[in-house]
Every structure is written in structure tokens, then in C-alpha cells.
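Values quoted throughout were computed directly from the atomic coordinates according to the rules given, and no laboratory measurement underlies them. Worth saying up front: this structure is predicted, and the values here are computed from it rather than measured. Cβ atoms are built from the backbone, for glycine too; each structure is taken alone.
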Structure I
Amino acid sequence: MIITTNQPIFLPWPGFFYKAMMADCLVLLDDVQYPRGHGWMNRNRLKSDAGMLWLTVPVWKKGRGKQIIRDVLIYDEIDWRFKHLQSLLHYYSNSPYFSEIYPQIKAIYSHHHRFLFDLNYELILFFWKELGLKTRIIRQSQLGINGKGTDLIIRICQYYNADSFLNFPAAKKFTEISLLEKNNVQFIAARFQPPVYPQLWDKFLYNLSILDVMLNCHDKANSIIKNAG
């Protein structure tokens, strides 16, 4: 059995779903520390006529110290949802699959989630379904497993009696491979080249959110991602 893990990031990039395609189970790490600084937990990139378009979900961080991912609250003092949806309308209304995807994103936003994880999780499950993924997806907190780094990976693999852990080669520098092997878990390197596909506007931009892929290439999105491996 092959396990992969990932933090539940906002509007993930295609590589997130490629890892899922190559594994039997993806465990979302919602019971680990929320990353400090600017990361991908509450923001991601799309495309505008001027280049990169950032969508950011504001969250409560000041004065809250070290937070667990599933405990992070969305900051609703500003109408960020309206701004996001207006950006999609303005820059993607001419995309081939806008009429199919946009109403469903708008419906998810209308749920007014209190916690960032709940928003991210619902979006991930939406793309999961649209891509037709059969891989099992589960939250770390549902397993009742805690830990850090390689120790956490080993505990998750042991829970499922898995013999393999899959991640991108860059993750090797943060993973104690010898410790995995000592616990009978093989590290599998997922080779992934960011795919090139039809986009709106001018120069192609790599590594945008899966939402860009879905709005432009919904029916071929699964094969585009899979073939990038």
C-alpha cells in the first residue's frame, strides 16, 4: 500500500492531485502546526491579463501563537469572498468551462466556513470528484495520530500497514530515509513536471492552482495531470 501526505492547502496546484493519483491513500495533515509566514495554506495563484493573480483568504494569526491547522479561523471582517468571485468573473468568464465550474465554487463560498480547513477541505473534495479520483482521502485528525516529520509519516504508514510512502524528490531533504527503511517503509519519489495546457491571456504561467486547469481544460484535466508524471 502506498501512502502520501499533504497539508490541506487552498486551491491546490496540480502536483497535489498527481500525488493522490499515484497513491492508495492521501492523508491531509490537519493536526500539525500552521506554517508561519507566507505559505499556501490560505492563498494560491491564478492568472489575469497582467500576469499572476493571487487569491488570499485572510485568517486570524496575530496574538494566537502556534496554531494547529484545523483550528485556524477565517478573518471575516472584510468581504474577501466577493473579491475572489469578482476576480473569477472578470478574468475567467471567457474560459471554456466557466459556466460549469464557477457556480459550484460560488456555492462552496456561500457556506461561509468559520475555519480555513473546512473551506480548503470542501474545495479539495470538489476537485477530487471532478477529476474522478478513486484514491482514499482522510484527515489526520480522524486517525488520532500525532507526531512530527518522519516519525509522523511512519506512524501513519503503520496505521495502514503500508510499505511505501510517496512524495516529491525535494521532500527527501526533510525526510529521514534511513528511519523509514528501518521501519520497513520505502520512499517513492513522485516525478512530476508541471503540465502545459491551454490558458487564457498571453505567456503561459506554470504551477497555478488546479482551478486554472479546471476552468480551461475540465474534461481533459485528469489526463493532463497524470501525463505530467
Structure II
Amino acid sequence: MKPDNFPNIENAIKSARSMRGALFVLKNHVPEFMGNHITYEYFVRENGFMRGDVITVTTLPHSVTSLYVPSGGQNADPVIEIISKVKDRRTVELEKIRKGPQAKYKTKFFKAMGELGVKTMTVYKFLPDKSRGYGGFTVLEESPRASLAYPPERYAQIAFYFHLLVMHNGHIMRHLGVNEKEQLALQRMADGRTAQDVAQELGVTPRTIEMRLGSARKKLKSRTTTEAVFKSVCYGIL
């Protein structure tokens, strides 16, 4: 459901060439973000960040994000590691964690965040209990705790609506690099078909279908085709 007083930016989000572009549309047109950088995270299982099983997109400049993985990545991210435990929102004070006892936060990435002017990071959990997976939307605040001027329910509504838009418009599928042939193979597997059946239908060899499924599994970080189908449903690919 579209949030109340949400700007008419659906077409702009649909036309965005990437999820990052779609996120910039949101950042630049929704008053609640007040021009702050924002980050979208989506998980299909609790603590998925531990195996890299998370989609993360941000409006932070590449000069900052390029330092993320070398600085520990998701295993040294104070927001991702708490999202599954957040009730509605939680604020992380950047300077406090950088000066704290844990060495994993004394990195070039967090130093660059501070130099960018980020004082606090407030994460909002946005998927309702009965949804597949869960997500977090983080506002990177230059004015400490600035987003707390609005109720957390407002951010949850906006974030969930954005999530639905990028799923339904194929942004997540493109972000993960799943192509239409791989999508079709996954769809046929979801329908209970075999690789032999699909190969005969499409006029290709079973080996070709297996290769497409293997490629899809790799892109979706799935151990089995069943897991890949499940994730594809969660991501709006199927």
C-alpha cells in the first residue's frame, strides 16, 4: 500500500537503471530523508549477513563504499548485525563505536563515514512479520538522530513500499544479474518440471538447462535449485 503523502515518484523509480539509482530517487524526493544518505538491506533469513546472503544498496559515494569490504564488510557492520533484533528502529552513534573498544570499527571505512559528516546511523526494520525475510532501511544522519523527528512507522511504510517497487519493477533481478533465460529455468523448476522437460520445451539440451540453473544458483548464492527458487520468490524474480 502506498504511504500517505508519498510523492509521485513511482515512474522515476521504475525508470531508474539500477537499484542505486532508484534509491537516489527516494533520497532526493522524500522529505523524511532530509537529503541524508540512505541504505537498503534485505535478507531472506536471520543472520544471513554471516554468509553474505544479503542485498545491500546505498547512496554513499563509491569512494566510501570501496572501503567497505577491505574494512571487514558485513562482518564489521554495526547496523547489519543488529537488524534482525530491532523492534522498529535503533540508532548507532558513529563516533562512539569508532572510539569504542572493538578494533573492527577502527577502520578506513568508518573514518571516511565520519569525514563525510555522518554522525549517527538509524536503522528501521521494515518488513511485517508474515513477509518472506526481513529488511532494514538506514538513514545516515549528519544531524545526530535527525530522523527521529518522524515516527518509525512512517519509515517502515516508506521502506516497504520502496521494497515492493524495486521487486515488481525487476530491479532486484537485475541487481543480482539473473537473466531472462535463467529466470525461465527457475520458473519451470518451481512448476515442478525437470531439466529434461524444460529442454524439450525450449528446444535445447538438458545440459544447457542445467548450466542456466547452475549460473542462477551461483548468482543467488544458493546451494540447491530449491533454495534458488525460494530466494527467487523472495526477491520478486518469480
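Observations on the structure shown:
- Given 1.03 for Cα Rg over 2.2 N^0.38 Å, calculated: source structure among I, II: I
- Structure (I, II) behind the derived value 4.0 of distance in nm of label points 7 Å out along Cα→Cβ at positions 32 and 184: II
- Source structure of the calculated read-out (FRET efficiency 1/(1 + (r/R0)^6) of positions 112 and 144 (r between Cβ atoms, R0 = 35 Å, to 0.05), 0.75) within I, II: I.
- Read-out relative contact order in percent (Cα under 8 Å, 6 or more apart), computed value 19, structure in I, II: II
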